[in-house]
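Once you scroll down, you'll see the structures, which are given as C-alpha cells.
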Structure I
Amino acid sequence: MNIPFDLTIFEIVFIALLLFISSSIQGLLGFGFAVIASPIIVQIEPNLVPQLLSLLGFPLALRVFYRERNQVRLSKVKPLILGRLLGGPIGLLFLLNLSERYLSICVGIIVFLAGIGSFFGWVINRNNLNSFLAGIFSGIFGMIAAIGGPPIALLYRNTKSEEFRPSVNSVFSIGILITLSLLLLSGNLLVDHLLLFLLFLPFVLFGIRVSSPFLSKVSATFIAQAVTYFSIFSGLYVILRNLN
C-alpha cells in the first residue's frame, strides 16, 4: 500500500494526534488549529501546507459560519473578502516560486508574528482600508501557511465574541474556498491531498466534538496563553532550523 507523499505509519499517527489536539483547541477557543498544526506539519512534509490544512480547516470554519450566519454584518466583512481575493493570487506567486526551505521560513515567520501579536495585544483600528489590507495579508498568509487568522484577529481583538465568531468564520469560509480554488486551478491540489483529507477528517471532527468535555476543566485563558507561547517558540524554531 502506497501512503500519499511517502509518509510513514509513525508520521500518519503523529499527524492524526496533532490534528486531534489542534482541532480540540480550535473548538474551545475558536482559533489555534492551523497555528498549532502548520509549523509542525511543514517540517514533516512541506507539500501538505497549505493544501491539507485548508481542506481540513474549511468544515471547521463553515460549521461556525452556518450556525451564526444571521449575525454576519456584510458591510463589515466585505472589505476583508475583497482583500482575500487579491491576497490569494499574491500568496500563490510566493508558493509557486519559493523553494521548500524558504516557504518553511515564511511559515515560521507567520506563526512567530501571530504569537508576538497575541502576546503584546496588538490592535488595528477597524475601518474599510485597514480591513482591506488585513484581508490581503490574510489571503497571502492563508495561501502560504494556511494561517489567515492573525491579520483579522488584530482587527477584532476587542470585539465581542458574538460579532467576532460569525464575522471571522465567514471570511475564513470564503477565503479558504478562494485558496483551494487557486490551488486547484494551478495544479497544486492533488488527489493525494484529498486522500489524506478523508483519512484525517474524522480525527478533526472528533477533536471538535470532544473539545468542550475534554478541555472544559482547563482555563480557556491558560490554553490561549499556551497557544501564544507555542506560536512564538515553534515559529522561531522553524525559522532557525531552516536558516542553518
Structure II
Amino acid sequence: MPAHRDGWVLPENSGRQSERKELSLRDLPIASAYLFDIDGTLLNSRDGVHYNSFRNAMMLVYGVDTKLDNIPVHGNTDVGIIRAILEKAGRSHELEAELPRALDMMRAEVEKNIAGINAELCPSIRELIEELHAQGKILGVASGNLESIGWAKITAVGLRPFFSLGSFSDTRERRVDIFRHGIEQARKLLNEKLAEKHEKADPDAVVCVVGDTPSDILAARANNAPVVAVATGIYSYDDLLSHQPDLCLHCCTDLFADNYVTLASLLLRLRL
C-alpha cells in the first residue's frame, strides 16, 4: 500500500480481488437506523489537516515529536492514538492530566485549517446515503474522530444534512463504547418519532453499522448489531470477510449492480 505524503495510508486495494458476487440494495441488512464510520467508509482525506493536528498537539502539549510511524491508526480512536503515541514514548502516565488540553488543541488546529480539508467520498456512498434517507431511515455516524473534526470532514463532502446523530471519541476512547452510544442515540430518536405518530416504542430496534476495519466489525458484534464491511479503507475485501460481517462489499457500488433504487429515492434526487 502506498503511503500518503503526510503519513496516512490511502486505500489502493490493487492486489488480488476476490470474485464479486451479484448484490443489490436488497442484500443490505434490514434496520431502522444505520451508523457509518467516517474515515475509509464515508470518505478518505487527501490532506494533512487531521494528521497535523495530532503532530502539533503531541509536540506542544506532551513534548513528543511523532510522525505516527508504527502507531495503530486505522480502526483506532483519536484518544486511543494519543495513548498509543505516549505508550511508545514510555510516557503513558502523562496521558490523563494533559488530555483535555491536547484535544482542545487538535480541535482548534482543524478549525483553523478547515478550508484545507480535501476529502473524497468513497464510491457510491452518496447514492447509498440518499437511498436510505429517502426510505426514512435514521442515519448517524459512529467514529473515532473527535466530534468537531468528524463533522468538519462530513460537511466538506456535503453529507452533513443527511445525518441526525453522531457518536465520537471526545468522551469515549473505546470503539465499542462509541458504537454503543450511537446505537442508543439512534433508538432514542426512533422512539421519539414513533411517539409522535402514537405508535408503540421499539426499544430493541435494529441499528446496522457500516465500517471498513476489523475493529468496526468487532465493535458492532460486541453490541449485537448487524455490520456491513466495505473494503474502501486500507483493509482488503478478504481481510474483512475473514471477520465474518453480515455483508462484505468491495465498495458500495456493489449494491447498485442492478440499478435498483426506490421510487422515493428517485423523487429525492429530482428535488436535489
Structure III
Amino acid sequence: MNADALKQLRQTHAAGCQLLQRFNYKPESIGVAIEVEKNRWYWKPEQPKLILVAESHVFTTEREFKFQLDESKIRPFIKSKAALPPNHFTRFVYCLGYGESESLIPEVPQISNMGTPTFWDIFGRVAFRCPQPRRDKGANFKDRLRWKVDTLRELYRMGIWLLDASVHAIYRRNEARLPIGIQEKLHKQWWTGYGKYLVASCGSPKVWVIGRMVHNCFSKLNFNDWHCDGWIYQPNATGFNLNHNWPRLLDDCGRLR
C-alpha cells in the first residue's frame, strides 16, 4: 500500500470514526483498518481488470487483532522468494488466518473463527476453480489452505481484485448489522475518499457489486463518477435466485482467462 493510499485510508477511517461515535458505536482501530488493507494490497493484481465490490470486512476486536499467523504454517504455501502476507488476524476473506485457526498463534485461539466459506465459493467460481475443500466435508488444513492460495493466485493472474465499500465493518457480529442509514453514510464516505482513489488507480476495470443492498445504496447515492457493470446477491442471501446475473459475470471473467 503506497503513501497516497494510506493517507486516503486514514482520512476515510477518521470520518467513519466520528460518524460511528456520534451514534454510540465503537469503531475499529486504525490498526485493524490498515491491516485489512495490507491484506487487500498483498493480493492486488499488477493491473486490475475486474473489481468485485463487497459490503465490508467483519468487525475485528482488538483482542482478536493480537492473534498472528504462524509463519511455519503459511510459508510452505507461498513462493520461496515472495514476501509473506500480513501477519495479524482480521476477519477479512483475504486474511489466510480467517477461518483457519490452525494457521494462528496460538493454534487454537479462544475465538469463533468460522470464516466465510460461501465467499470463497464466489472466489472459486469467478476463477473457474474446482470446488473448495471444506472443513465440514472432512478436508484437512493443508488441502484447504493450498486451495485458497491457488485460487488467490489465479485471481491475481486474471486481474480480479476484491474491494469493500466501507473501511469500517458493517456487520458487527454480536451487535448485528449497522442500521441502513449509517451504512449508506459509510459507503458515501468510502466512495468520496479511499474508494474512488482505489478504483481510479486501476484504470478502467469492470466493476461488479456483491450484494443487492450495496448496489441499491450506490444507485440511491447516484454519484456522477460511479459506474457498475452488474451485481450479484450476497452468497448467504435467502429467498432469492442466487444465480441472478451470474452468467453475465462469468462471461466477463471468462474473457480474462
One of I, II, III was used to calculate P(r) over Cα pairs in 10 Å bins from 0, in percent, yielding 8, 34, 40, 16, 2, 0; that structure is I
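Which structure, out of I, II, III, was distance in nm of label points 7 Å out along Cα→Cβ at positions 183 and 223 calculated from, if the result is 1.7? Don't skip to the answer; put the middle values down first.
Values: I: 2.5; II: 0.7; III: 1.7.
Computing distance in nm of label points 7 Å out along Cα→Cβ at positions 183 and 223 on every structure in I, II, III gives 1.7 only for III.
Looking just at distance in nm of label points 7 Å out along Cα→Cβ at positions 119 and 191, which of the labels I, II, III belongs to the structure with the highest value?
Working: I: 4.5; II: 3.0; III: 2.1.
Between I, II, III, the highest calculated value is found for I.
Each value in this text was obtained by applying a stated rule to the coordinates, not by laboratory testing. The shown structure was predicted, so the numbers you read here are calculated from the model rather than taken from an experiment. Cβ atoms are built from the backbone, for glycine too; each structure is taken alone.
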